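Just so it is clear, none of the values below were taken in a lab; they were calculated from the coordinates. In this text, all values refer to a predicted model and were calculated from it rather than measured experimentally. Cβ atoms are built from the backbone, for glycine too; each structure is taken alone.
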Structure 1
Amino acid sequence: MKYWLLTTEYPPFFGGGIGLYTALTAQVLHSHGHDVRVFVYDKDAQGIQESIAHGIVVTRFSKLAADSRYIMGFSANLSYTFADMIQQYVTQEGPPDIIESQEYLALPYYLLQRKHTFDPVLSPLRVIVTAHNPKFLLDPIDRSATYQLPDYWTGEMERFCLRAADAVISPSAFLKKALEDSLPGLDVTVIPNPFELPKTSLSPVLRESRLLYAGRLQYFKGIMDLLDQLAPLWDAGFKWPLDLVGQDTPFYLKGRTFAEEIRNRYASYIQKGLIAIHAQVSPDELDKLYRRAGLVVLPSRFDNLPYVLLEAMSRECVVVASATGGQQEVIVDKESGFVCESAKLGETIDKASRQSIDARRAMGKAARERVAQWTNPDVIYDKKMEFLQSMANRPSPTTMFPVVRPRSQPPAATTKSGLLSIVVPFYNLGSYIFETLDSLMKVPANIPKEIIVVDDGSTDGVSIAALRKAAKTYPNTTIYRTVNQGLAQARNFGAAKSSGTFLAFLDADDTVDPRYYVRALQILQHYDNLSFVGCWAQYFGADRHIWPTWNPEPPYALFHNPLNTSALVYLREHFLAYGQNDSEMEYGMEDYESLIRMLDNGCYGASIPEPYFHYRVRRSSMSRAFNPANQQYLYRLIVQKNPSIYAEYAQDLVFLFNANGPQFLIDSPSVSPPAYFKLLT
């Protein structure tokens, strides 16, 4: 079996459990005769570097694929690059049988988005996601700026990855429940992480009266809970000092690092030698700390199944762990360690410290045996193979597009075959219309189409003459002339005159790649829960940027338009029922208001991650006339016209506004918005 692993961490340079999991999984698969390749982002790699270590092919890369033309932040760019790498290697070497990726930082987002929007290379791939600790679950517990872009959007992309994967694996029932509670309907399979026991002597080890915490110095790890309960113990005469070992992280609420917060809050205990903060240490130094620790403490407020637990237990340490994590599934309380509620950490540590040396040694041996039983690589391998076989036996691909927060759907369209109607609203754009129509003539002949140009009362003689010429030049093209009523009414008029099953809009100064409609119709015909399709926008004219667009879902879609709404492809039946443009939006955003109304009625859409829509940037265009005053007015209208869906997501929207400021400052959710003062100056 050809098996590819995607990761952000891999030896010899890695910082945590993801790297260790990937290395051990690759080793187990290779030892059973599989062809394993690991793709890893490594900022120190020179271009693309390949090596073979212990029979495993490792492909490291440092350069991100999306350059400065793309309005794209780091996490999105990283995911985009991984998808590009997979496409390149599938083309060169053929597809793997399985691709497995971490969910953290939404690493497989673009691989899965391209797969589900029928990328010709990536669509057939089978992709599983192994959950570790997604940001969208951890950030609220960590008290970080949960709704601040781009971190908020990384969490949204993680959610999509879990929905869109062919299957999801969790190392613990605890994380499985957390994921399924957060994403109702998600099906997660529990397969414990593999672990190789250290070849350490089982002879009695002289432990010291010391406590050890190993892991990131981070709020959600429960370190403050631990220290708050140790402080009164120390004040009452408890003698055991605490070693804190791990990478420092931000303490968001105070604007400093976590280690700085500990030094500030618990300075007196540090001065007494009761707290020692160590930077990251080498594996050998960490092993020495494990060996001398009388108790290892894992106070986490949330954890999947930390490798620190397995490392400590395998070294015959006595562990005191909070119950909020996968550790409760490994430790047999009072037999191979101690499990307690977070509020009872201090009490449990005090009791555990009073054990006799013999009792502690017996518990340590039981802990090592428990880990050997729980994480046996051969047993885990058999479980994984059984799981993969069950995947292969599943029915044909789903006809439901992965929606993060499903809502009730409108009635299905009566048909999904037939004509594509392309409506081109036109007003005094004679110098551009031929370029627009030329692009539509390149749409493949196997897509039956009609083109409807709606002249919204043009007053320019050159433009009117251009339309007369177009009517004679372009086949299947009908020109309608109306009195000037505005863009919204021109679109609605064209939609009413159309006869197709599918309906597309294209402004008279824009163009499209002919592949856009091919992919869009394939998507609409396949999925039962989609009503429209968009794509990325390639600017041309006065700007050359590429604007990545996104699947439009609440709550973010109510805050900022994530899609190329002026050039979508619809099920015509659903547009006429739910999406006709509102003429009261006379200053613009009529297409965005239409999108929100469709979402309110359960109509969902998808974005093809390719720049198939070519948007001409003109200094005299309607969008260039936007200013803070008319934008505020239009956003107010949008909310007033769609009160129910805004009320439903009111809390999320308040948080998004508090964290990011006005919508019109946002270019892309994957990048940080400009600071408020830039608007004021």
Structure 2
Amino acid sequence: MKNTNINRRRFIQLSALAGGALTVGCIPTSDGKEQAINLASLSDEAGFPLNQFIKITEDGTITLFTHRPEMGQGTFQSMPMILAEELEVNINTVKIEQSIADRDLYGSQMVVGSRSVQSEYHKLRKMGAAAREMLVQAAAQQWGVDAKTCFAKNAQVFHKDSENKIAYGALVQAASKLSAPQNPYLKPVSEFKVIGQPIDRQDIPLKTNGEAIFGLDMQVEGMLHASVERSPVFLGKIKSFNEAEVLKMPGVKAVVKTKRNVWGHEREGVAVVAETYWQAYKGRKALKVKWDNQDLEKNSTESLFEAYKEDAKKTGDSLHKDGNVAPIFEKAENIVEATYEMPYQSHVPMEPMNAIVHVEKDRVRYWGATQNPNGVRSQLMRQFDMPAEKVGINYTFMGGGFGRRSQTDMVEEAADISKQVNAPVKVIWTREDDQTQGPFRASQINTLRGVLGENGEIAALEHKIVAQEIRNQTGDDMTAGRQLMGGVNTDYQIPNFSVKGVLQKNYVPISYWRAVYHSTNPFAHESFIDELAHKAGKDPLDFRLSMVKRHPKFEPALKLVAEKANWYEKAKAGTAKGVAICERSGGYFAMVCEVKQEGEKIRPIKITTAIDLGICINPDTVKAQTEGSIVMGLTAAYAGLTIKNGAIVEQNFNTYPLLRYHECPEIETHIIPSADDPAGAGETGLPTVAPALANAIFNLTGERIRRLPLDKMNIIAG
């Protein structure tokens, strides 16, 4: 960290944040490096922010600010735990609050890709350590001793050579006048007392007693409600609607056309704006909209997959290459081939999409649940040509996100309506809106072929992915990007290995979904590895071990899961086990799924996992995240979206069933101890679910599962 100069405008902004006190921050610069900035001014009753993450008042109250939105993944507690470790305070005595949305202060605040902890770990430790050293220095100056003879513990500073001690609260005024240390001392992992402990999360009581505020709970003075009718065929254009008739309904204030952009596609709708949500919803139901669906009603799941299969015949773009597969396949006589199919999936957060926006002449304000507060601000700045300081972002807890709330289309829509009616407007999506409007997880097919060597090892493997790509849904560029190969295991020691992609573009919108392409590709890749293992006459787990020998993460995870799942024991009658491995967000995961025959049905009865994700901040949170990922992975294996007449068929949970409590298998998670930097935990458990389940079903029945969802095959009890 270093001191730096700032301009007058930034000085005023940061002084306001600090409440008049010195602010010291580990502020990311445009080139990604970190720098500290010092601002000196008079104190006030708001306390003394030692940096943008920590505030301590003279009465000893410590507030730790978490700058990543909370959607159930645990950042509300895990981020402050990292700060508290270096600050030397008991996390249970500290107030945890959500920070403001400010890219200049915090850098990216988006929660996506399980990046929160791994990207902020070192920065947060430095902030806690810097604040600790400032407090120690303030105490040393007060006592007239060398700071090296002092130490911090339990929110107090002690002098080693006397009985002197002083609480942080009594030191903050003096500490706030010091310069931040350039390179604060960081504790060795062996001395951690907070990190690694199963500390209860402070947000859980709030979410169980009704105190927590979600986007749906937000109310704004003078607010109107809007419900929006949109074409079920995604790109449908409005031809006409019965505005005059709906305007006569009780409480209805306006009926307006609106639009939002979804990855380059403009989506139109008709919004009914009323005094209450129920009035707006009833008005929407009375709408008679005529749509121009541009001949898209001819599309169906079958027609889309036929196009995928036809394109699978193309060579494709090279995404990864080891050795040269071509000569191996040219000479081989016994090529193993398989094709796997996966459907579109909905995000289905329990809290449907919602947003409140108030567009005024000289400012715009937002209230709601978002994974991307800075992105919301950027969207509104672009939409209304407003400077950042004129766009207020108020974000809440989220009732689930899974990638859907990283998008800003619902904010754009609410803002457009607010601008037209000159009032704050709250837009609420129905469950049917969430289910049928998307954007969704991409559907795709994967074609694989492999050749075994004389000793049963894989001599050559080719994996081809045919799918839409999130960041390339419009325009003429038909080149497949590396994002398409997410979850294809390139750590296997295969001498000749090729991954290719064939880019699809169609009218169905897709976006980030929990684990993204890691949620699809491993089903194909790990199922095919199993097929090759059986073709070679080898144990599937040993087959994998032979290809990850000496891998520092995969090998220990596989060995541990084999031990904990009793892999090598003879299966009980009517049961079987399947295995799969995957890396996601730096976390390495091995899973064994055990299934049981129950009459004509098969169901998973136990899932055992081993995970290496570096140092674990809170093991309880990691286990909860793993269990949640597995449950979502099972739901995606059981259910999927289909298209008929250009529109989504499954409109609610009666036709798109989520996993129910009685259907959930026993889940056992084993975390491998590590002192390495932390990896992401929020998605790592999901990619292996479908392949481990499918491989177990094969070991039980001899039937190879190559198409999801399983409910369409009447296999899994529901």
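1.0 is what came out when distance in nm of label points 7 Å out along Cα→Cβ at positions 401 and 585 was calculated for one structure; which of 1, 2 is it?
Details: 1: 1.8; 2: 1.0.
For distance in nm of label points 7 Å out along Cα→Cβ at positions 401 and 585, the value 1.0 is produced by structure 2.
Determine which structure produced the value -11500 for helix-only ellipticity at 222 nm (-39500 (n - 2.57) for each DSSP H run of 4 or more, over all residues; to 500), calculated from the coordinates; the candidates are 1, 2. It would help to have the intermediate numbers written out before the result.
Numbers: 1: -11500; 2: -8500.
Working through the options, I get structure 1.
1, 2: which one has Rg/Rh (Cα atoms, Kirkwood Rh), as calculated, at 1.04? Don't skip to the answer; put the middle values down first.
Details: 1: 1.04; 2: 1.00.
For Rg/Rh (Cα atoms, Kirkwood Rh), the value 1.04 is produced by structure 1.
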(message) Using distance in nm of label points 7 Å out along Cα→Cβ at positions 65 and 353 for the comparison, can you identify which of 1, 2 gives the largest number?
(response) 1
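Tell me which of 1, 2 gives 2.4 when you compute distance in nm of label points 7 Å out along Cα→Cβ at positions 345 and 617.
Working: 1: 5.0; 2: 2.4.
It traces back to 2.
Suppose you compute mean count of other Cβ atoms within 10 Å over residues 233-240 for every structure in 1, 2: which one lands on 17.8?
On the way: 1: 13.4; 2: 17.8.
Traced to structure 2.
Using volume of the Cα convex hull per residue in Å³, for residues 577-648 alone as the calculated read-out, with 134 as its value, let me know the right label among 1, 2.
It traces back to 2.
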